[in-house]
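Take a look at the structures below.
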Structure 1
Amino acid sequence: MAGIRKKILCIEDDRETAALIAEELEERGYEVTLAYDGGEGFAAVFRTMPDLVLCDINMRVMSGFEVLEHLIKIAPRFNNVPFVFLTALTDRRNELKGRELGADDYVTKPIDFDILATIIKARLAHIARTEVWVKDVHLNDREIETLTWAARGKTSAEIAKILGLTKRTVDFHIDNARIKLGVATRTQAAIKAVTGKLIEP
């Protein structure tokens, strides 16, 4: 794999399985970080800023479902990081729950590493396409300014007060940014702009 190696965080409480995953993926050119329970894995997301997360479901401290739920609630900037569940669970109810939470894929054990590698490659390629698309978007200074404050959780009225504008003017600039980014809501616009590094949250 040419250029900078993509970073994968693997959260897996079976150390033997985790070591095998790391060995297989490192041979394929990825940089792999391991965590051995949900709590450790959740912390590792912030520490390592991975390009993709592989996560077991049944773990100590936090389940894989809880890791993903907490990330969505606490750190929306990770919404565009592909999240793939690894699990021995094969019943449809758990797979549906994972997908409802926003998981990108669901791989059952024993792991077929060719299939896993294909899924990882496809998910990372999708992110790469998104980033290229975002870089083609040009926001003006006011759009960047208002969207940055929106990404920090400020309302239009609060942004208007901070920037000395009317609420109507703030809404106008945020709506323009949203249209340029091709999304339906200001929250989606903020997430996409942060992911594409158009703004700093």
Structure 2
Amino acid sequence: MHLPDSIVYFSRHGETDWNVSERIQGQEDVDINGRGQLQAVRNGDLLKSLIGEGAGFDFVASPLRRTRDTMERIRTRMGIDPWAYRTDDRLMEVNFGEWQGYMMADIELRSPEMVAARARDKWNFIPPGPTAESYATLAKRMGNWLSEVREPTVCVTHGGCMRTIFQMVEGLDGHDAANLSITQDKILRLEKGRLTWM
């Protein structure tokens, strides 16, 4: 996979109530909460300190509400048009199929063998449902997006997507990448093949 020559700043969407309750979101369209709004503001202030008004940068987000709201708050803090950015479906969170909307504890009561299988190989596990994906599948579409980046970019996406970035850029083992904790109140910089939290 070709890593971009240009710098890329990644932000995860702000916190949602589903994050707090550990309910599986996947591609369900959930809004950020009050804390998530503050996290977006923090990331917007940081980006403004790093790149000013972002002249020459491409701004792109997942089309889900939680990422679009985060991007719009970031751009507002940077002092630029909140809505002058684009979306890309490839930046959507991993699809959890029939598990979306449920808590893992509930799923474990119904399907303990599937939860155990996921724990053994989280990177390659595919939940039930025709639209469900594994992290390995997600990495392919994220890699496809990343290989097309040609200009400095600000990207607002999801925790799962950022886990695949670590796997692709740093060569992490899939199991380790799938279990990474991805914060919502920091910016991840990709520059010259290196990832740095800011």
Structure 3
Amino acid sequence: MVAVVHLVSAAVGGYLAGTVPVADVAARLATGGTRSLRSEGTGNPGGANALVVLGKRWGYGIILADIAKGAAACGLGRRAAGGAGAHVAGTAAVVGHCFPIWSGFRGGKGVAVSLGQCAATFPPYVPVDLAVAWAAAAKRWPARRFSSPTLAATVIASATWVTAAALSWRRGWPNAWGPTPTALLPAAAAASSAVILSRFASAAREPRTAHAT
């Protein structure tokens, strides 16, 4: 059994990796410190808001960096505590991104970081995840009938991720370069999904001014 201290190290390392303020740094570099993603657009310090405020080059760059952040956290966790460490660190990175201690626990929504987590711990699911994201952007996406289509799409994507992870574990499907599927695969997917959904739900309830503070 993996020593508890190694799992704790994976969790702490993953959380700290997740707190790296990629979007904030990019906004400073792009505008010389004159603009902030926290006070413009949706007020969310993430790639989706950066696409609107800073443009495609910076927006996609932030998204890719956040994906890499999630994958790197899993890699560090795996080195520290094997497959269990990868799952713990991946979820911790999502928590760190959404609730960074350095920014008063006000961070992004964790979607890109969770994609990095998938790429490192559940590679076969990545194409499905991207397909769901593409479908969510489509004008005829059924979730657009809801008052908060983004939240609805996130619920659907999260449920798909957890279900696929559970099936992979129970049926012993190959997992490419990811760790051998165990109960921790769907557990980590569920935990990260819960964190992400809590951020989306919170953002849906908050008035616009709350994002600008």
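FYI, it's all coordinate maths here, none of it is from the lab. Since the model is a prediction, treat every value here as computed from it, not as a measurement. Cβ atoms are built from the backbone, for glycine too; each structure is taken alone.
Observations, loosely collected:
- Identity of the structure behind 1.3 (criterion: distance in nm of label points 7 Å out along Cα→Cβ at positions 10 and 186, calculated), options 1, 2, 3: 2
- Origin of the derived value -23000 (helix-only ellipticity at 222 nm (-39500 (n - 2.57) for each DSSP H run of 4 or more, over all residues; to 500); candidates 1, 2, 3): 3
- Which of 1, 2, 3 yields 5.0 [distance in nm of label points 7 Å out along Cα→Cβ at positions 26 and 170, calculated]: 1
- When relative contact order in percent (Cα under 8 Å, 6 or more apart) is calculated for each of the structures 1, 2, 3, the largest result comes from 2.
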